[in-house]
Structure 1
Amino acid sequence: MRLWSFRAAYMFIAPFAVCFLLFILLPIMLAALLSFTSYNGLEPPRWIGWDNFMALLSQDLIFLKYALPNTFRFALLVGPGGFAASFLLAWLISQLPKWSRSVYALIYYSPSLTAGIAMAAVWLPLLAGDRIGYLNSLLLKLGLIVQPVIWTTDGRYLMQSMVAVTLWSGMGVGFLAQLAGILNVNPELYEAGRIDGIRSRLQEIWYITIPSMKPQMLFSAVMAIVATFKAGDIGTVLSGTFPTPLYSGHVMISHIQDYGEVRFELGYAAAVSVFLLLMMYAAGKGSGKLFGSRGDE
């Protein structure tokens with residue numbers, strides 16, 4: 001009877017619950033089961049136990065030498081870097097008058113909405129490897145380089161190009177959440193802080209702003225983690241090749257695409273996906289420890 005009395009509430013949460021079950025929970029469970037099989041998409045799956053994971057961590061040299069280190073490198077540069085950049089931009093915009101605040105927020109948020117168009121219209125011409133590429137042309141005129149740099153097809157520079165593009169296009173929902181968190185800090189806290197001895201903006205940020213917006217920072221951190229780990233095809237788009245030159249931009253998403261879409265070893269691709277999911281979960285728990293309260297962990 002008690003459950004029946006809340007039937008109206010269940011009707012409201014039913015759409016989300018059904019979508020969560022069908023499009024998140026069920027695919028995760030199927031991927032976890034598939035990771036313990038050998039499956040090529042045509043024949044029935046064959047149970048092989050932990051063989052996929054053992055091969056991944058002991059025999060797959062491309063994964064161990066390129067995909068895993070590149071993923072960590074990319075995540076460490078883009079995740080904390082994008083998070084810090086989002087906070088800095090959000091704080092700077094919050095200091096503007098109200099009439100211009102919305103305009104600047106839209107300007108910085110728009111790259112996340114038009115990433116595909118921006119890639120073709122901005123980044124590919126900017127990073128072109130000839131003398132007429134915008135970046136090469138500028139550096140040649142300034143005398144900083146003597147010959148054009150192949151930014152996207154040279155293994156030495158592709159990762160840096162991937163990081164720059166991802167940071168630029170990463171001002172998404174997390175950025176808006178941090179801006180909202182900063183704007184919702186009670187102004188009376190700043191007045192009380194000045195009375196208690198806070199004398200600089202840096203002290204205000206450290207002692208008042210950040211502690212007051214931890215929920216928004218946790219949400220932004222989780223969004224940054226998800227965006228960072230799933231941003232795998234950026235190297236292929238920039239270089240125009242798959243795999244990327246010398247595997248310099250080969251990350252775990254690229255490895256999943258290689259085995260799942262090219263080789264049709266779907267069981268092995270599922271194992272890589274499960275490993276990536278566990279990494280994302282661990283990173284999310286770390287963010288919860290850093291920004292969440294005891295009840296949020």
Structure 2
Amino acid sequence: MVKQKDFADYFGVEPYEVIAPSEQTRPFVFNSPHSGRIYPEGFLASSRLDSLSIRASEDYYVDQFFDKVAQFGVPFLKANFPRAWLDVNREPYELDPKMFDAELPSYINRNSIRVAGGLGTIPKIVAEKKDIYHHKLPLCESLDRIEHLYRPYHETLRKLIARTHAKFGYSFLVDCHSMPSNVGQGNSAPRPDFIIGDRYGASADKCLMQIALLLLNNMGYHAVSNKPYAGGFITEHYGRPRKNLHALQIEINRGLYIDEQTLELKPSFAGLQSDLQRFSTQFMHYVEHEFSNIQAAAE
């Protein structure tokens with residue numbers, strides 16, 4: 001059986017990490033599950049894609065937009081392993097039986113929409129429907145990825161949220177992602193710079209969405225809600241607003257800061273980074289203010 005430390009050695013670094021403040025002073029947790037960009041040689045060797053194409057599903061450098069939140073008393077969890085290798089924004093066992101060299105256990109979810117699209121927990125494709133592998137995968141090793149990386153990642157995220165909730169009485173998870181620049185709204189609507197997702201109101205109090213949209217639009221960006229990205233497994237799973245557990249997803253248009261063909265950062269990256277740091281601090285301030293008013297009114 002492969003142990004978690006073996007995966008850490010395999011990547012040459014910790015597979016994921018928490019950038020934590022000396023003391024948490026605000027009821028927020030930030031998370032970046034798809035910006036990992038350390039691609040192990042063994043994984044690249046098993047793929048039919050080159051080292052550039054295999055990054056097509058990566059949330060390029062999103063961690064660098066939000067890793068400063070620790071300076072404001074907030075923990076930040078980020079994956080270093082790539083999404084193409086293991087996607088923690090899925091159920092633990094969304095797997096395509098055609099990908100593996102043995103029969104899947106009965107508890108596997110093989111019929112989800114995400115599996116049908118090739119984007120299960122062990123993805124079959126990257127963006128633009130490019131197949132990752134040129135052979136079937138050993139089922140045992142694939143299940144080890146889930147057991148010894150997926151599960152510890154979520155246990156870490158769960159503990160961060162639980163500690164936040166226990167300390168403050170409520171918690172706010174901000175799940176950070178990026179999206180292709182060609183994403184549109186249909187009906188000839190302009191392409192958004194940001195899409196904020198709250199599972200159509202199911203994962204967070206409506207004020208979080210209102211505050212996020214107001215701040216981003218006031219900064220001169222075009223920000224919209226939920227369509228076509230309302231939030232994935234993480235937002236859905238951890239957002240329980242009736243229990244004062246709120247989860248919001250933010251999608252950033254990659255065209256704002258990176259050349260999607262060469263993956264070279266644009267000169268605009270630094271400005272967007274500064275804007276998102278300002279957005280994060282303002283968002284936390286206004287959400288805290290709103291919820292303190294709600295609590296005061298309830299007393």
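No value in this document is a laboratory result; all are computed from the given coordinates. These numbers were taken from a predicted model, which means no experiment stands behind them. Cβ atoms are built from the backbone, for glycine too; each structure is taken alone.
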Item to check | Structure responsible for 1, 5, 11, 16, 19, 17, 13, 9, 5, 2, 1, 0, 0, with P(r) over Cα pairs in 5 Å bins from 0, in percent calculated and labels 1, 2 on offer | outcome: 2
Checklist entry - For which of 1, 2 does FRET efficiency 1/(1 + (r/R0)^6) of positions 70 and 126 (r between Cβ atoms, R0 = 30 Å, to 0.05), calculated from the coordinates, equal 0.50? => result 2
Item to check | Source structure (of 1, 2) for helix-only ellipticity at 222 nm (-39500 (n - 2.57) for each DSSP H run of 4 or more, over all residues; to 500), computed value -18500 | outcome: 1
Checklist outcome for this item: One of 1, 2 was used to calculate relative contact order in percent (Cα under 8 Å, 6 or more apart), yielding 19; that structure is 2
Checklist entry - A value of 2.9 was computed for distance in nm of label points 7 Å out along Cα→Cβ at positions 190 and 222; which of 1, 2 is the source structure? => result 1
Checklist entry - Just checking, which of 1, 2 has the largest value of FRET efficiency 1/(1 + (r/R0)^6) of positions 38 and 198 (r between Cβ atoms, R0 = 25 Å, to 0.05)? => result 2
Checklist entry - Between structures 1, 2, where is FRET efficiency 1/(1 + (r/R0)^6) of positions 142 and 166 (r between Cβ atoms, R0 = 41 Å, to 0.05) highest? => result 1
Item to check | Value 3.0, calculated as distance in nm of label points 7 Å out along Cα→Cβ at positions 78 and 230, assigned to which of 1, 2 | outcome: 2
Checklist entry - With Cα extents along the principal axes in Å, for residues 46-133 alone derived from the coordinates and found to be 61, 37, 25, which of 1, 2 does the value describe? => result 1
